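Structures for review follow.
All of the numbers you see were taken from the coordinates with simple rules; none came from a lab. Since this is a predicted model, take the numbers as computed values, not measurements. Cβ atoms are built from the backbone, for glycine too; each structure is taken alone.
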Structure I
Amino acid sequence: MRISLGTPISTSPAQPPARTSAPFSRRHFLLTTTAAGAAGAGAALVAAGPAGAAVRVDRHPAFTAAGRAYGVPPALLAAVSYAQTRWQHHDGRPSASLGYGPMHLVDGTALAAARARAGKEQSADVVDTLGDAVAASGLPADQVRTDADANVRAAAALLAQHQADAGRPVGVDTDPADWYATVASTGGLTTAASRLDLADTVLTTLRQGGDLRLADGQRLELPPTSVGTPRAQRRALTGQVRESRRTQSARASGDGPVDAPPGLDVEWVPAPYEQYGESSSAYGNHDLAFRPDAPAITHLVIHDTEATYDTTIQLVTDPTYVSWQYSLRSSDGHIAQHLAPSDVGWHAGNWYMNSHSIGLEHEGFAAEGPAWYSEPMYRRSARLVRHLCETYDIPLDRAHVIGHDQVPGITTAYIPGMHWDPGPFWDWEHYFDLMGRSLKIGTTTRPVAVGDVVRILPGFVGNTQPLTGCEDPGDTCGGASDTNFVTLRKQPSADAALVDDPGLHQDGSPSTTKVADIGARAAAGTEYVVAAVDGDWTAVWFLGQQAWFLNPPLTPTARPVKAPLGKVRAKPGVQARTYGRCYPEAEAYPDPSWVQSVVPLLYTIGAGEEYAVGDLEPRTDYYRAKTYSLETPGDHVLVSGQDRYVQVDLGHRIAFVRREDVEIV
């Protein structure tokens with residue numbers, strides 16, 4: 001049976017699945033001030049000092065002592081750690097690909113055993129950088145897994161051993177560019193493309209510097225350094241990438257219309273377009289269209305898969321399932337494309353958004369995001385999204401690059417079932433930094449004032465917000481110190497109740513701190529209008545109420561936007577209604593049987609309320625695609641209307657309001 005166009009569809013469930021493993025700690029990697037390698041030295045890297053103070057990471061004992069011990073440039077060690085984990089240790093918990101510590105040393109033995117238990121075919125390219133680093137350093141495996149300093153020291157030993165075995169120079173004063181091939185071969189990655197990406201990223205980090213800002217205002221810094229150009233080593237690795245692509249192409253059934261920037265390795269794994277019943281409406285798993293002309297592509301939707309990568313590929317190649325444009329693998333960021341850019345995937349649970357968007361599914365589970373949202377996946381996803389935004393003229397901002405958790409329900413009845421991925425552990429600020437479009441651009445650090453449009457910018461690492469239910473109903477999600485949102489309350493107090501979301505909680509129950517309950521959260525990059533200020537607390541208009549969050553002037557979690565698109569407020573005497581889609585007026589349809597109801601959501605904009613504009617001219621249209629064949633008369637047709645809407649950040653999700661109901665300030 002074909003899934004209804006209005007059904008909220010995705011691989012992501014409305015509630016987090018039961019988990020069978022320990023939660024991935026969300027505590028950030030604090031640089032310890034103990035001697036490197038000291039027994040029991042802390043689990044993490046910590047910045048010490050007042051807000052705004054910077055710690056030079058390349059001068060920290062964790063890297064300098066390890067570099068001296070094995071003849072590796074400390075800045076190189078710091079750059080490798082930044083590229084692998086952004087200097088984070090996560091309390092010694094492994095990533096989903098069983099990488100440990102700030103150097104992400106992969107436990108290949110445990111990974112192979114896990115695959116065997118799952119009945120998966122063993123792969124010859126499984127690496128064991130943790131085992132190799134233990135052998136090279138002589139340090140105990142448990143210490144390398146759980147102790148940040150020991151993890152760095154073991155990685156340094158492994159790098160030095162590979163460098164020496166290859167006959168290349170070893171020493172703390174050597175040019176980091178001479179270590180290019182060694183970095184590629186010891187990063188725990190299994191494909192030539194991912195190894196090339198890692199080595200290039202490390203060199204770029206050394207040349208441009210690295211920076212990690214904690215939510216409390218402190219900073220970890222790796223200043224830019226001069227490095228050479230490893231022409232011969234890079235030429236050899238790019239040759240391996242080309243050979244890998246030739247092999248992959250030979251195995252493939254055919255090359256599809258891959259849409260990706262030059263140099264980004266993307267595999268074509270087509271989603272099937274098949275009729276599987278006698279009825280012309282019994283087909284899957286997507287719709288043919290004529291994008292970007294009809295309909296236009298205006299949004300990118302970021303999802304997580306709520307499944308492993310292998311399962312994800314099985315699902316998207318099932319004609320009776322649903323589809324999306326791209327899937328990304330956690331371990332190395334490998335990308336598979338499934339649909340031609342012209343066609344419509346069934347991924348967002350909102351037909352209007354499906355027809356106007358590209359969906360990217362990232363391997364992972366929203367309730368345990370940090371274990372899955374790897375640096376290689378962030379990097380490669382960011383490159384792809386920037387390319388897509390440039391190609392289809394999509395604004396590179398948080399009004400158009402949105403999470404599935406921001407997609408509105410098509411009617412009030414659908415709101416509780418809408419999905420909440422990629423969840424509170426997706427680092428939006430870092431993601432936009434990687435795209436070269438910092439979310440701080442266009443903001444000012446002056447104090448907020450009533451009437452300002454502000455952008456939520458709490459930082460991610462160290463942004464502690466209350467969360468529960470990641471593993472079981474009573475847990476606190478590992479402390480949840482790395483989150484992408486601010487908590488919204490009814491009064492300017494940490495003890496005040498959470499703001500209500502009457503659409504999500506239609507039974508009248510209050511908002512909660514459960515990981516899947518997004519009703520009282522404002523996520524990084526979203527914009528709202530200031531309703532009141534009380535000391536360190538700021539209130540914004542949010543779902544028809546004043547929602548308060550902590551916003552201290554010295555460490556602000558929201559900043560005024562210098563030149564916002566504008567803000568909307570209801571016209572005098574009008575209770576402005578909101579919508580989950582911008583459908584045309586009935587008169588626009590050539591056939592009365594095609595008419596789609598324009599149904600408002602339960603949320604309204606009352607007198608005195610104001611909301612930030614995300615898009616002044618969202619398309620007013622309906623793409624009619626009901627049958628398998630493009631030859632069906634009156635099908636695969638775009639109906640455009642004269643009604644005009646405005647996109648706003650109404651609550652955690654976007655919404656649309658009719659221009660005739662509001663004033664634009």
Structure II
Amino acid sequence: MARGRIAVLIPAVYDALDKEFLTGIHTAAKQIGLDTLVFTSISAENADSYTSGENNIYNLTFMTEIDGIIMAANRFHDENLKAEILSRLEKSKIPCVVVEEKHDKIKGVFLDQKKSIYNLTDHLLVWHGYKNILCLTGPKENYEAQIRADGFISAMEDNGLDWHGKIIYGDFWRYTAANIAEKIATGEMKCPEAVVCTNDIMAVALCQELQKHGLKVPRDVAVTGYDGSVYTLITKPAITTVCGGDLCLGKSAVKTLAEMMNIDNDIDCGNVHIRICGSCGCNNELGERDALLEETEKMLHRQLDRKNFMFSNYIVRMSDCESIPKFAAVLDSLRYMLSDCISVNICLCEDWRTEHPEYRKHGFSENMNLIYSENLPGQLLFPLQKLLPRLNIPHEPQLWVFSSIHYSDRIIGYIATQYEKAEQFAVDEHYISWCDAVANGLDIVIKKSNTEYIWQKLEEKNMMDIYTGLMSRRGFVKKVENGDIVTAVSFPQRSRNMQYFVPIVSTVLRSDDNSRMAVYMGETVFGIVLENESYDDFLRGLCRSMSELGIYITENEIGMTSEKISDKQTCEKQLDKMYGMLTEKNVPKNSETYSEVFANLRSEMKYLPQFNWSVASAAEKTGLSGSHFQRLYKKYFGVSFTEELILFRIDRAKYLLRNTSMTVQQVAEECGYTNCAHFMRQFKERENMSAGQYRKAEKNG
């Protein structure tokens with residue numbers, strides 16, 4: 001079982017070497033019973049509102065329960081962000097290490113890079129007999145650049161050769177390599193026999209630029225690299241380089257951290273090795289082919305998975321939700337797109353709905369709302385310190401990756417994805433696009449729900465409906481008198497697709513100097529109080545006026561029903577009754593028209609089973625009578641509404657019993673039960689054991 005958690009702070013896990021580094025960490029952490037929690041963002045040097053939102057994820061490390069921290073300091077390109085994180089690590093009481101970067105107050109973890117470059121240089125000197133060798137390294141003030149150059153110096157000295165003037169300090173990027181190649185080709189620099197590049201980027205660039213100028217590698221100039229990246233395999237010839245360093249580095253970081261945490265361990269950090277290829281003058285075609293084939297298989301597998309993105313229409317679907325239950329249901333249907341991960345969890349801050357300018361721009365709320373997780377029946381509020389509910393029950397060591405959910409600089413929450421192997425994860429364009437689609441969808445949910453709230457408040461305060469120009473429902477009920485006859489009028493379902501249908505009908509009903517009392521009841525139904533008009537005169541005039549405005553509906557397509565208001569207190573119920581009658585009557589014989597409505601309702605029940613659901617309230621959402629609603633529900637889903645509601649509530653109860661320390665009474669209340677005994681009876685009937693027995697069995701299982 002997992003005995004603790006280590007956090008890994010690393011930007012933009014994209015390159016194969018990043019995955020190798022995380023593989024080393026996770027492999028070693030599992031060995032000593034620790035969870036690996038990776039906190040990552042898009043790597044960017046230029047700070048803007050988007051990167052600010054991305055980088056907020058690193059705050060999570062310091063706000064939750066963590067036992068140790070590994071910071072991949074050498075991979076951060078944003079110096080301000082790096083300095084900010086290092087400053088917080090200095091003040092933290094949590095054991096922490098930084099990788100491949102010296103720091104006065106934080107323990108560093110380093111590979112013996114000097115030895116690796118020594119062995120590579122020695123290979124060129126002894127095996128190939130080269131004497132005139134240059135070393136192309138990074139900036140002079142950079143630790144890695146200098147320590148790798150020292151390995152070159154030692155090899156040259158041990159072989160009795162002068163190294164002075166043989167070291168070229170560059171930028172660890174392709175520009176210096178390209179410049180050196182041009183100088184060699186033009187004769188400005190004497191052509192060496194070989195060049196030891198202290199990273200693969202410079203080695204690949206040097207080979208390519210030399211060949212552009214007509215020089216042959218390795219016949220004219222031999223070249224070696226350092227890192228073991230896949231790019232050295234697809235260069236012609238493939239480049240001899242140092243491999244396995246990031247795997248060893250990850251294991252070494254965990255071993256060092258474990259010692260600081262007083263955890264006994266026998267972690268074997270392994271060794272780096274030289275991958276011999278053609279660029280140095282050796283012939284290892286079989287080894288090159290096998291290495292390239294392995295990398296190609298990984299790339300093709302990932303490419304095949306990415307085809308899921310092409311046909312899913314996921315951005316539009318995530319942007320077309322007006323509530324969290326519907327959003328969670330859409331996420332459930334799109335879960336297959338992250339095929340490599342074991343689990344996806346979406347956690348939102350309590351104040352995630354807050355709009356500009358008060359919205360959150362930094363950190364996270366004290367409590368988080370888990371709105372989506374596989375098989376999660378409903379939303380779950382939990383303390384931020386716990387990070388994820390499922391991490392707080394007994395489990396084997398796991399690998400989780402945490403990324404920010406943000407819309408520009410507005411902090412919404414975080415995404416947590418679980419993987420079996422580190423190589424399955426990458427912050428690539430597909431993952432970034434998926435996360436951005438989640439954030440964009442939630443932003444639209446915010447706007448829709450806030451707009452709906454504003455409209456609702458405006459309607460409550462006003463007797464008139466701003467959208468239609470008719471009386472608001474509140475105003476209609478208030479103005480109607482006992483003895484008035486209210487007529488509900490319904491138009492055919494096809495009219496729902498007509499452009500400006502509701503505004504046009506509203507305009508017609510407002511005619512005659514607004515003398516008619518009229519209200520829009522929803523769907524295609526309107527309510528009116530007819531004064532001195534007969535039904536027939538009203539219908540003829542209505543159809544004629546609408547045809548003049550471009551909507552053609554015949555009199556026999558219009559449904560009508562009337563009721564006399566005997567008591568204003570029951571007016572609302574009478575309106576609901578007439579609305580239900582007409583919408584049910586409007587349903588075509590092929591009741592599949594309601595399939596989407598029922599599917600949305602069922603999703604809402606699944607994700608919010610704790611609400612005070614009833615047949616009446618559910619039927620109202622579909623615009624059907626209670627009896628007809630129940631018949632259709634069972635037809636669609638093969639189970640009654642009441643029974644499925646119980647099953648959803650029991651599923652949520654099981655989740656809470658497994659993942660929280662709530663009492664049975666609290667679980668019952670959280671699942672919508674006002675009577676704990678009633679909950680316990682229903683639970684035992686369906687699970688053949690009590691809630692307490694179920695919790696005990698799960699913990700022992």
Inset, instruction - Name the one structure among I, II that P(r) over Cα pairs in 5 Å bins from 0, in percent, for residues 162-281 alone of 2, 11, 19, 19, 15, 9, 8, 6, 5, 3, 2, 0 was derived from. - result: II
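Assign the value -7000, calculated as helix-only ellipticity at 222 nm (-39500 (n - 2.57) for each DSSP H run of 4 or more, over all residues; to 500), to the correct structure from I, II. Walk me through the numbers on the way to the answer.
Details: I: -7000; II: -14000.
Considering all the candidates, the number was obtained from I.
Comparing percent of Cα pairs over 36 Å apart, for residues 106-417 alone across I, II, which structure shows the greatest value? Mind showing how you got there, number by number?
Working: I: 27; II: 42.
That would be structure II.
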Legend entry - Value 9.1, calculated as distance in nm of label points 7 Å out along Cα→Cβ at positions 274 and 554, assigned to which of I, II: II
Inset, instruction - Using Cα Rg over 2.2 N^0.38 Å as the calculated read-out, with 1.29 as its value, let me know the right label among I, II. - result: II
Inset, instruction - Assign the value 208, calculated as volume of the Cα convex hull per residue in Å³, for residues 210-321 alone, to the correct structure from I, II. - result: II
